[in-house]
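Just below sit the structures, each encoded as structure tokens.
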Structure 1
């Protein structure tokens, strides 16, 4: 197995291994997991594997989760089909910097995404290293966000375009989650910035130390959140991947964000994703 870094900040391409083999071989899987913790997102090409192998490999990391909006393959629960074609609306919910499903109380640990069909041009995905995004913050900002928590909402994102009754039912099923603005990676101990496009507001900003008058709170809190959300867009923290059929990305959702570039409609793009259940951020 060869591990070839793609940037100085994030991402590596794995060569000389099949994920079907890794699903059954402890040594191969262990090497891939170690590489993931180091590089945060891994890429493989020429992975002509079955859906069963895809699911079996992802389950080596942990149990899989379904998605309440995107559909799953009926024969392989947890394998979410993200199919965009001429019959699909021109959706824009993916082209924003995000960690997957931070509206959950326990967001995914990571994901394994395989390309089934891709446009001849366009449809790339970009990942950003949120450990670097935190580490490079000015010390004054680090002090200001220490101990801050924020709210993450599915109602304000996936639910926003839904009819009111369905949107409220979605919120009842998935109440807004509260997570630390800076989370600690449970395996590496690294600190990562943990706000993204699902984040709506801070929940404990309005304290006597920060706020004496209403003007101190609004727009100061909103401006700070906007600044932090924008850190994922810094090119020095990023890697960009051009898809082809049977290529795969594996990412650590605890310390990265990603952006699916929607520059290909009405061309066809079909992906299948296995999301791995994670734990509560701390």
Structure 2
């Protein structure tokens, strides 16, 4: 594998739908309020994508130097496999965080919302200390909660806020729904790694609950947004498009119910990731079409 392909693999492009979807949702809700701002939406997307890539490299580095990835099943890890020097992976993480910070600072300069500096710093700190530092919170079972907050609520509501100037309740609701999908992706990843995480002392929620209860929680994370979608249809009829997401949610659910092995859980991870993207795009379009029709 060439060096370029190695670093692309390490960036975990399959996780990037999780960065795109909340920005689309936040922008769609802004559009429904006639407040959509394309330059700010693009900048928000850059922040989200770069933070996602940064946390992927940071996780690769921190888990790799701890030996957590030594016997894992799944896509290549640069540090754990020895494909790249740990320092280079760490530098890649901080370069990504730095570029995200620059895009975020541009947003702040445009909107004059200086308090967003604190929010941006909190996001970067959360990204690094998920598996980094002496006491990473990801090793204490708080990873899913952080993903729900930052990649769900903060990303969606923040995208909406920089365009509208206020906190829209609809963006909070949709951000929470997407946060569940993002958390589901991490959950199924941790279900797959229960055995190796136990050995390395990584006490994720999946390790604490065990495989059976974790699979049930994963399924609820997939289906609660579907139930919310049902409630949205009478108010935003075009959000009925969101039910196409069942084509992804159903097979992911069946994999979790059948107790499949690591390779099948990787498939469930991919399905959950694209289900998050599907929810963001389809429900976002459904919300936006209300404004368009008016």
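The value -6000 for helix-only ellipticity at 222 nm (-39500 (n - 2.57) for each DSSP H run of 4 or more, over all residues; to 500) was derived from one model only; which of 1, 2 is it? Structure 1 accounts for this read-out. Computing Kirkwood radius over Cα pairs in Å, for residues 49-128 alone gives 14.5 for which of 1, 2? For Kirkwood radius over Cα pairs in Å, for residues 49-128 alone, the value 14.5 is produced by structure 1. In terms of mean count of other Cβ atoms within 10 Å over residues 177-184, the structure with the greatest value among 1, 2 is 2. If you line up 1, 2 by distance in nm of label points 7 Å out along Cα→Cβ at positions 57 and 217, the top spot, with the largest value, goes to 1. Highest-scoring entry among 1, 2, by relative contact order in percent (Cα under 8 Å, 6 or more apart), is 1. Ranked by mean projected area of the Cα convex hull in nm², for residues 209-248 alone, structures 1, 2 are topped by 1, which has the highest value.
Sorting 1, 2 by distance in nm of label points 7 Å out along Cα→Cβ at positions 193 and 225 from high to low puts 2 first, with the largest value.
Looking across 1, 2, the calculation of percent of Cα pairs over 18 Å apart, for residues 97-152 alone that yields 59 traces back to 1.
Just so you know, all these numbers are worked out from the coordinates, no wet-lab data involved. What you see is a predicted model; the values in this text were computed from it and never measured. Cβ atoms are built from the backbone, for glycine too; each structure is taken alone.
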